[in-house]
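So, here come the structures, one by one.
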Structure 1
């Protein structure tokens, strides 16, 4: 934005300017002329705010027509090369947020402009509950591949004290949940073997081999951690579930997608940001079934810097898809970490 610079998103190209669209189309033309590429990706998430605040809905057509020009260019070179050059786009995780930022991905798909759509957070955290079912419904019949984009970091809320990366187990958990919900593929962003890399880099080759299908994930330990959506249109109220204050003698609840019903043991992990460490008096239920306490737990990374307590989940409580965790606390507490851990 010309009148402020508080975030890097304020310095994104403004695609309402014809010069900006022409410049980037020229770059894409140069790439496809020079290189025999399999496809082009339009990463609208770097940095996501490509239109003037308050004008995104009216200017969305400009982005759509830009993508149509790119598709036409790729069609010309597809004929010359004798094979289709694919077009992919990355957009925010929620359809309404994408549209409020001028990214009318539903129209792009229905007009046949895209081969793949990646729904994704920006960078602050992996987002473990993107609305796959909504995207599947609005994309029905388009033939567009739907991919779930995974960021490298895992943070439960924006003010979390550090920036841990995902581990093999947390990526397994997210992949199992999203594949079970109907995405066609898993897309990794910033998962390299150096610089932006997992803290447990030794597991990187295993991660690449395992997370592409439910079959290769079956029977493996996995962690399902509650996170948040880090991208919202200007003026759109963000929904960030943690930290969650629970008043004395009060109830709180969270919902976590976990994928296929596991065969192994399952534990609910709750991290206390503030409040008592006497969690034996808490009433914890998963899908309405009581989960007895099993004491303080030392989580492997990624983990919070505050205490985490475990609650054993009876086998009959777990169901395929998503789980609802409910907690009653006799004393006032604030929860900063919520996780369902599957041990195999």
Structure 2
């Protein structure tokens, strides 16, 4: 239906929520950005989670044909936002977390019919047509699986050229938790769980996130390079735009610090005129809720012999984000 399709400046105000019932959500922006990370048991409009994003690379033989962040162009204004510190506030331009300065697609068309959103990434110079279908885990009549704390992403790439093209789709997820960050890879390297050893398990901030794919040909970079200024983003892009899948990088827990990122990449080879698909899931588990809007409530509960915090329902079904991602 045309009234649900948005183009150009009309994509600027879109934040399409992705997440199970009662689990919080991640917003999918009209140009493909991941924003409004409301998975931490409280409102969080306007938020970023580091440089979390998806990207694509096209190769033929040993040649890298093109590589881009899977975002459309960032619409104006470009003067920055009020309330952001560290050179991200008004007057400093678009926040780095928007990925606006990285190679991306010229435009995006957004088709939003809840609970499914479709994004078409448009750029005539890219060797292929890319489409994203993003889904909420809503299943009529199945309230348990409709409450999975996860956002689902399926990318379809159609080869519009005359020779086979190998496409690498990569998801990057930032670790929002305090130091020391802990990134745990699955044995098959098709998922990575981001957590911390710096919080007790009953702390309201405790939790973890998982990025996973079911692609047959996948590789993981457990940690981005740790450096100053923009070194982490620059080295990541250099790694991603090199031929082949990215190589792993691991830091010991006592050297990992915080504000780390992990990248999971999947590769498919698509014949001319055909299409291939890659699926990703971002799942989360922040099990402990607290009454943050009434600070006296915790003391009242303690006096009454009641716990200060309570657990999300989803945490009683899936003990962590790796389980719910599966």
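Structure notes:
- Mean count of other Cβ atoms within 10 Å over residues 53-60 - highest-scoring structure of 1, 2: 2
- Among candidates 1, 2, the computation of Rg and Dmax of the Cα atoms in Å, for residues 45-188 alone that gave 16.3, 53 used structure 1.
- Comparison of 1, 2 by distance in nm of label points 7 Å out along Cα→Cβ at positions 61 and 101 - largest value held by: 2
- Answer label among 1, 2 for the case where Kirkwood radius over Cα pairs in Å, calculated from the coordinates, equals 20.6: 2
- Given -7500 for helix-only ellipticity at 222 nm (-39500 (n - 2.57) for each DSSP H run of 4 or more, over all residues; to 500), calculated: source structure among 1, 2: 1
- Test item: mean count of other Cβ atoms within 10 Å over residues 69-76 calculated as 16.6, pick one of 1, 2: 1
Just so you know, all these numbers are worked out from the coordinates, no wet-lab data involved. None of the values given here were measured: they were computed from a predicted structure. Cβ atoms are built from the backbone, for glycine too; each structure is taken alone.
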